[in-house]
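Alright, structures below, take your time with them.
Any read-out appearing in this document is the output of simple, stated calculations on the displayed coordinates, not a laboratory observation. Treat the numbers as computed from the prediction; the structure is a model and nothing was measured.
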Structure P
Amino acid sequence: MEARCQCGSLTATIDDGAEPTIILCHCLDCQRRTGSHYGSIAYYPGEAVALVGEAREFTRPTDAGNTFTSGFCPRCGSTVYARASRLPEITGITVGTIGDPAFPRPLRSVYEQSRHHWLTLPDDMGHHPQGRNS
């Protein structure tokens, strides 16, 4: 499977058979990162992801005292990958860059305290006011 930015300069190839953990995040940082109502990232074991192309990174602090790094294409600005310092062995790939409407839905929804009130989600997924431990 391949994910790519809008211009195709930054790609991520994901090994076949690698199982993602897909998270939907409503935190204000993800809203600002995506320009949308939420961010959706599929997390894979780091060794299952190969990044190709020039990337720039932006690292921000998290409310738990860790850091979260977004990797984006310097040409078109698309965020393609993410890494959390708390779990350095995994790499997140932004679901939109995979470009597959049949991609599996998220396992859980986090930071629902800042979810847009009109956005409804399935009842049978995990719902958390903040991080997954809330």
Structure Q
Amino acid sequence: MSSKTRILCIDDEPGVVELVSLILRAPNVEVEGANSGAAALEIMRQSPPDVVLLDIMMPEMDGWAVYKEMQSDEHLKAIPVIIVTARNSSFEEIIARERAGVSDYLTKPFLPNDLRKSLAQVLGATKQ
């Protein structure tokens, strides 16, 4: 097993995947991008990542649909998910997130350190 941390960034905007790759560039980190929910699920089923960065607002299959699909799959439901969305997190969304069991929540545009902090927190929690 490799000691690299694999992060799957699911976003319909290729620029976001590029930005995340730049922010997280490190020898022990591998960022893979998927520009649709269907492509992301395919990638996850072939090779589950350590953590998923999931955009909510996507055409065809939105982030919540991807998350629901992950939760119903034995092999994918243990993967931590960080929601990354342009929408401001309303009270209702925070409650929904808590109920759904999402690991964390970032609002675009986010600061590089917010992303790093969130990942460190989520990855630290899964290693325990």
Structure R
Amino acid sequence: MEYRRLTLYFPPDLTCRAFTYDLVKRYDWRINIIRAAISEGKEGRLLIDVEAEGEKLKEGLAFLIDEGIDVKNLEKQVFIEFEDCLACGACTAVCLPGALEMDKETWELLYNEKKCIVCGLCAPACPINIIKIGF
């Protein structure tokens, strides 16, 4: 199984199509929708986690592109300078998906990349600016 975090960009005329259904049924994709901004008649965006077998993943990606959907690997990511962390927990307070949390035994900052939606709220919450959002 391969894992990817993708952003799908839909043109206005495609926002009413059930693409995720096709991806699950035809290509055996396991999909977790992280964030969606889709309105009929407007451009849509969908941030998803995908797990699929290698060939099925490629076939599903080709299907999306053929249908006119722009597919991008998640472009931004969170960078943390752990060695400088004060373990204050300020970033964990604003991390709604729970990607940042404090280890309950060591009180060290833990980061779970798979939970992160790269919303960027953690960076300004850090009092010593050790969290950066970048490409």
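Among candidates P, Q, R, the computation of helix-only ellipticity at 222 nm (-39500 (n - 2.57) for each DSSP H run of 4 or more, over all residues; to 500) that gave -13000 used structure Q.
Looking at percent of Cα pairs over 19 Å apart over structures P, Q, R, structure R comes out largest.
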